[in-house]
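Undergrad: Below: a set of structures, written as structure tokens.
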Structure I
């Protein structure tokens, strides 16, 4: 919401919450310190084989990727021929990029999505394409003419 509100204000639009774009449900890991989580033996799986990991009392990366890509598909369909802005967090954005580019989920941790960066995915007759990712350029530089 902190990121979406200024964008919506600048564009003269209202923010609409799309719950399917939420972060991965980390279950009982939610709120834990990252330095503590890195010490867990499961952390290596989270980083190197995420398709095989499900957060205790939460969802798996595969479930998160399916949820988020389905939401992007639905939003793309409802905005066919238009542009829209979707705001989320790094892992969900990386999951969409991986699915769009045909990158296996087990390699998605190699992608970098910085805070407040812009990723552009274009849907056309030939399917989806990643136009840019992790851009910190101004939005004016990203507008297609």
Structure II
């Protein structure tokens, strides 16, 4: 076998359908689009989620509840996790910048500290929100809490 003898396997390739190149091509006339109607004309674009006259899914499914547009999504850190993170990343100040630099949050995340677990060492917190139980535990351990907006 030589390089010039290489060919694709039989049936692996197909001729492209050349549309609108005259009647001799077999795809002339209406260019395989049929006659009349929006789908046969230039500029036609199928509407997203159009189901051909059937009742669309967004109208068939019942609606329940509502989404609060003012809800704030927090990345949650419990006090039990704080001790582990402090040892692992050698952190004493838990600020948004430090957490981002260490890859624990993304740049746009808001952080809330919750009081599940124990804290033994003194840490500084500069976060978006803190629960009352967590704040009491941090201050009892000698740490400080600052709320950042």
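Undergrad: Mean count of other Cβ atoms within 10 Å over residues 20-27 computed as 11.1: which structure among I, II?
TA: The correct label is II.
Undergrad: Out of I, II, which one gives 15 for relative contact order in percent (Cα under 8 Å, 6 or more apart) as computed from the coordinates?
TA: This figure was derived from II.
Undergrad: If FRET efficiency 1/(1 + (r/R0)^6) of positions 44 and 68 (r between Cβ atoms, R0 = 25 Å, to 0.05) comes out at 0.05 when worked out from the coordinates, which of I, II was used?
TA: Attributed to the structure labelled II.
Undergrad: The value 6.3 for distance in nm of label points 7 Å out along Cα→Cβ at positions 60 and 92 was derived from one model only; which of I, II is it?
TA: Derived from the structure labelled II.
Undergrad: By the measure percent of Cα pairs over 14 Å apart, for residues 76-123 alone, tell me the structure among I, II with the highest figure.
TA: Comparing I, II by percent of Cα pairs over 14 Å apart, for residues 76-123 alone, the maximum is at I.
Undergrad: Given a computed value of -9500 for helix-only ellipticity at 222 nm (-39500 (n - 2.57) for each DSSP H run of 4 or more, over all residues; to 500), which structure among I, II does it belong to?
TA: I
Undergrad: Kindly point out which one of I, II the value 10, 39, 35, 14, 2 was derived from, the read-out being P(r) over Cα pairs in 10 Å bins from 0, in percent.
TA: Going through each structure in turn, the value belongs to I.
Only the coordinates and a few stated rules stand behind these numbers; no lab work does. What you see is a predicted model; the values in this text were computed from it and never measured. Cβ atoms are built from the backbone, for glycine too; each structure is taken alone.
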